[in-house]
Structure 1
Amino acid sequence: MKIIEGFTQAKPLFSRQVLSGLWDDADREQSVRQIIEEVRRRGDAALFDFTQKFDRVKLTSLEVSKDQVSRAFSEVDKKLVSALDFAAARITAYHTMQKKKLLKENAKARLGWLMRPLEKIGVYAPGFQVSLPSTVLMTVVPAKVAGVKEVIMVTPPQPNGRVSPVTLAAAKIAGVDRVFSVGGAQAIAALAYGTESIPKVHKIYGPGNIWVTLAKKMVFGAVGIDGLNGPSEVIIIADATANAAYVAADLLAQAEHGSGPKAIMITTSKNMADKVNNEIEKQLPALSRQSVAAESLEKNGFIAIVDSIDEAIELANLYAPEHLCLAVKNAASYIDKVRNAGCLFVGEKSIETLVDYVAGPSHVLPTGGTARFSSPLNILDFVKIINLVKTDAKDIEKLGRAALTIAKAEGLDAHARAVEKRLDKGQGGS
C-alpha cells in the first residue's frame, strides 16, 4: 500500500470533495428510468422479459413457493444452517434490546407520540453470482423485531434458473413472508409500484449494484428507502503497539470485497506502516481472491502517517467511514472523540468480520461519507412516529392568542378563524 506522510499531505485524501456525484450516471439513469416505466406499464410481463434479457433466465413463475423454500433449506449444509440460526439469534437479541430502549410511546400525555411499525416492506437480496445470506438476516430480522407485518423479498435467479438455496434458507430463518425470483432495477420498480404478482410495499431495504441503487434513488417518494449504499470502506487507526498481522488481515478482509471498497490505515508509526505492508505481502498469496484484493489495495488503499492519535481521529471524522477500527493502546479512552462513523470497533480484538455476520448489530451501515448525517440500519428504520395532541379549553386560552397572531402574520385567515371560533365563547366556543 502506498504511504502518505504528514497530516497536511493526508488531509485532502480524507475530505471527500465529491460526495453528491457518487451515483450520478446519466446514461445508466436513463436506462433505469426506462426499466421502471416498463414495469409500471406492463407489470409481470416486463419482469419476465427483463429477467430473460439481463439474467438470461426464462422464468415461468415469479414467486418462489413455500415448498421450494423448504426444499432449498434441506439442501443447505447443516453447519451453515446452524451458523445462520446462531447469527439470527444474536441479531434478534441486539435489536430487541434496541426496541426496549428506543421504542417508547408517550400515548397518555396530552402532547405525546405513538410508535407504529411499517405494515409492508420490501427487501432486495443480491444473489445472481454471490449469495449473501448475512444481508438477508441483517435486514429482515430487525424488521420482524420491530413488528413489521409483512416482508416481501426479491432476489435474482441464478444462471441455472433457481434462487440460491442459501438465500432461501436465510429467508426462512429470518421470517420472510414471500419471496420473488427477480432482481435488478426491475425488482425495485415492482416493489415500488406493484405488479400482478408482486405487491407494492411501503419501504425498500437492501444493497445492490449501481442499477439497483439508481432505481432506489428514482422510486424514493413513491416509497421509502433505507439509503443509497455505496462501496464498503474501513479506516484502521493503529499505533506502535498494534499487531501488524491483525491489521493486515483486516485490511485484506475489506479489500477482497472488490476494487470499489476502500481499505485505509492511519498510524503514528512509520515502523508499523512498514510492518503492515510486509504482512499484506505475506498474507495476500494465500487468499482465493488474491487478484481482487491486490487490485483493491492498489486502487483505493493507502497508509497515512501522522503525529498523534488525535490527528488520526480528526482525519477519520473528516472521512466519516463506514467502519472505524481503533487498534491503539487504551482504545476506549478515544471513544468520545469519534463523531462520524457507521460502526466503531474498540481495540484490535473487536473484529469487523464478527459484525459482518454474528455480533448482533446490523451490518447495513452508511457509506460514502453519509455517516456524517445518517445511522446504521436499526430498529427505528422500521417504525414511524405519529404525533399525539390532546388540547383542552385551558390550552386554547393559553396558546390561542399566540397562534392567532402568527396565523394573521402569515395571511392565513382560515387558520386564524379556527382559533377565534374557540376563543369566542359567544360563537359556540367552549
Structure 2
Amino acid sequence: MVDLLPESIGLWQRVEGTAQDHFRRSGVREIRTPLLEPTHLFARGIGEATDVVGKEMYTFEDRSARSCTLRPEGTASVVRAAIQHGLLSQGPQRVWYSGPMFRYERPQAGRQRQFHQIGLEFLGFDDPRSDVEAIAIAWDLLVELGVGDLTLELNSLGTTEDRARYRSELVTYLSAHRARLDPDSRERLERNPLRVLDSKDSETQALLQQAPSLLDVLAPSSRQRFDLVLEGLSALQIPFTFNPRLVRGLDYYSHTAFEITSTKLGAQATVCGGGRYDGLVELLSGPPTPAIGWALGMERLILLLAQSAQQEKLGPVPDLYVVNRGDLAQSSALLLARGLRRLGLAVELDPGGAAFAKQFKRADRSGAPWAAVLGDAEADLGLVTLKPLRVAGEPISCSLVDLDAIRAVVGGL
C-alpha cells in the first residue's frame, strides 16, 4: 500500500477529471459504495473457487462477530447497491465508480495491495450493441488520455451451458497431460479449470496451444451474438484480436469477455478488463438482469502516462505566484491572495519571507505565468508589480485594491 504524494498527484487528478467528463458526455452517472462489505457478497458473487476469494481478500470479524471484507473489486458492490435501493425497478442503469480496492497480492510495478480502479457497469442491457458501446467508452477514454500501443483482446465465454460443455472437454484434455501442468494449474484443474487458461507458465501455455477452444463448443445463438459484437466494433473502427484463452479471473462472466492491453507494461500488460455477467444480479438475490461492465487499473494507467510526462509539471499550476517580503508586504500579500482567489484565480502565496531571489526561484518552479511582487515600499504606496514569468514583457504596476484590473492582466481578459 503506497502513499500518493503531492508531487505525483497531478497525473491522478488529470485522469480522474478526464474520466468524469468522459462519462458525463456518455450519459453515465456516478455511484459510490462502501469500502467494507459483508464477506458473503464476494464469496457468492465472485466465486469461492477463485483466487480472489480463496487467497487474496482482506477478511475479518467486526465487534458483532460479522465477517467483513475490504472490497477486492467494484462490480459486486454496485450490483448489491442497485438491488438494495431498487434501482433496477427504475429501468436500465448506466453507472460508473472509482476508488480503492484491496487484495493481498505480491506487490510489483503497477500492482499494490491497495489499488485503485475506475469502472463502468451497464445493468439491464442485453443487446450486443451494449457490449460494443461499453467497450467503445473504455477504448475512447484511454485514447483521450493519450495512451498508445493499445490492443483489444476478445473472447466469448458463452452461456452457463456452453461453459459446462467446454469445462468437460478441457478437463478431459488437461487431465491426460496433468504431469506437464505447473503446480498452480494442477490445483486449478480440481476447483476452477477455466483459470488454467490464464497460466503464465511457458510449458502450460505450450500445452494449451492444442487444447479445445471454447469458441468451438458455443451454441449457435452464442456464436451469433459474439459475431454481432465483432461486427459492431469493426463498424466503429476499433481494432481487436480474438484470444481463445481469455477467460478473466472471476466466476460471474458470460458471453463477451475482453481486455485492453499495452505492450509498454511488461508482464502486467492489462490496463482495462471486463465483460458480460448476465447471471450475477440474480445470484445476489436480484431479478434476472443482463449486465456488462469493465474496470480500469489506475496504477498501471499512471505508469503508462508517466512515461510520456516525465518532463511535464503535473501538479496544479497557479495563475499567479505572490512574492513578498517585509511585515507590511506580507499582510498586504495575504489580503491580495485571498481577494484574487475569490475572483476565481489560482494564487500561490510564498509565506516564508525569504530573500526575493529564492522566492523568484520558487515562483518559476511553480509554473505560474505571472508573479506579483510586493515589498514594504510597494505596500506602503498601495501598489503591486505584476511580472511575466513565461513570456517576454515589461512588469505592470497595479493598485493593490483594484483586484479586477489585476485579474484582467493575469487572466488575459
Structure 3
Amino acid sequence: MNTGSAVPARDVAFDAAAIRQDFPILRQRVRGKPLVYLDNAATTQKPQAVIDRVSRFYADENANVHRGVHWLSERATEEYERARGAVGRFLNARDPQEIVFVRGTTEAVNLVASTYGRTHVGRGDEVVISAMEHHSNIVPWQLLCEQQGARLRVIPVSDAGELDLDAYATLLNERTRIVSVVHVSNALGTINPVEEMVRRAHRRGIPVLVDGAQAAAHIRIDVQALGCDFYALSGHKMFGPTGIGVLYGSSGLLSTMPPYQGGGDMISSVTFEQTLYKPPPHRFEAGTPHIAGAVGLAAAIEYLSGIGWERIAIHERELLEYATRALSRVPGLRVIGTAKERAGILSFVLDDVHPHDVGTILDREGVAIRAGHHCCQPLMDRLGVPATARVSLAIYNTREEVDALEAALQTVRGVLG
C-alpha cells in the first residue's frame, strides 16, 4: 500500500488486540458469537477517546459558535476552529481556512458540483469521472451536466479493477472543465494513482476533485503532494462521528466560488436589496454546524496519528494478504478486483450463492460484512456481476477474525453448496 509521507511509528509492535480494547462495541456478542466486524468501508466503529470527546463537548462546552459573546460560546468556537486546524494539519493544507466542514463526502461533492460546477461548466463542456465511482461521485455530476447541457465522460476500468490511464489522457481536452475521481475504490479496494492523474489534468489547466472517503483512514493524505484542487472525506469512515465531513479546497478556487446554501453565519451583511458573504470557509457553512462532530473528528485524527500511519499501513497490508490467502481456500469463491495497489477491501462472489444470502448466513456466525452493489452499479455492470460480498478491514481487525470469516464461509458452502 502506498501510504505517502507516514507519521513516524512508535517503536513497538502493532498490537491489534490492544487496540480493540479502545472500541467498546467490539466486546459484544452477536447471535451468541463474538462480533467480527468486517464492514468498515460502510462505517467504522468509534474508539472510547472519540466517544468521550463528543460527550465532553455536550457536557461541558455546548453552545453555538461564532455568534455569541458569552464565555461558553467563545469556548465552543475555539474548539470548533481548533478542529478545523487539526483537519488542516492532517491533510497538510496550506491554511486551515481551506477546510470546509460538511455532512460527509456526498455533500462535499455536491457542494463543488453546485458552486464551482455551475459557474464553470456550460453547454458543450465535459466532466470526467471514472467507471469505479460511488454513486455520490456520479449523480451530482449527472445532474450538473443535465442542467448545463454538458457531457459526462468516463475513464474505463480493466477486468482487474484498474483505471486505464491511456484512455484517461485521451479524455482530457479543451472542453474538460473538471475531473472527479475516487482515491480508493469502496467496492474493490483499488488505490488509484491520483497524483499522476492530477498532474496530467493540471498540464491542461483542469482542476481535480478527489473522493477520499475510503482513503482517509488508511493512507496518510497530503493534499499538497497530491496537488489536487479539492479533497473530500467523511468522518464516520475514519473512526469519527457520523454527519461530519470535510471538503478541502485550494484557497484560490474557494475564494471564487459562490455560496452553496444561504442562511446564518455565512453572511457579513444582509439587506433586502443585497447580501454580502463571508470569505471561505464560512461562506459554505450556513446555519449551525455539527460542532460536536467536528471536535469528535479531531479526536479521531489524534487517535489515528497516535497509532502511526506507517504502522497502520503495515498491519492492514499484512492482514489483507492473510485474508486473500484465507479466501482462496474457500471452494467456488472468486475475488472481484485484483489491482496491484489495493487497500483493505476484498469483494467476492461465491458460485451461484447470492451475496445477500452469504451475508445473512455469515451474520448468524457473528460475522458482519456488506452485500450488494455498494453504490457502484455501473462498476458492477462493467465487471459482469449484479452484486458482491465485501469484506473491509480496519486497524482493530485480527487474523483470528479472518479465520472466523473463513470458517463461516465454509459454513455457507455447507448450507447452500
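The figures follow:
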{"item": "Highest-scoring label, criterion being distance in nm of label points 7 Å out along Cα→Cβ at positions 202 and 330, among 1, 2, 3", "result": "2"}
{"item": "Mean count of other Cβ atoms within 10 Å over residues 234-241 from the coordinates reads 27.2; which among 1, 2, 3", "result": "3"}
{"item": "If distance in nm of label points 7 Å out along Cα→Cβ at positions 194 and 226 is computed and equals 2.4, the structure in 1, 2, 3", "result": "1"}
{"item": "Among 1, 2, 3, structure where relative contact order in percent (Cα under 8 Å, 6 or more apart) as derived comes to 16", "result": "2"}
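Every number in this text was worked out from the coordinates using simple rules, so none of it is lab data. Everything quoted here is computed from the prediction, not taken from an experiment. Cβ atoms are built from the backbone, for glycine too; each structure is taken alone.
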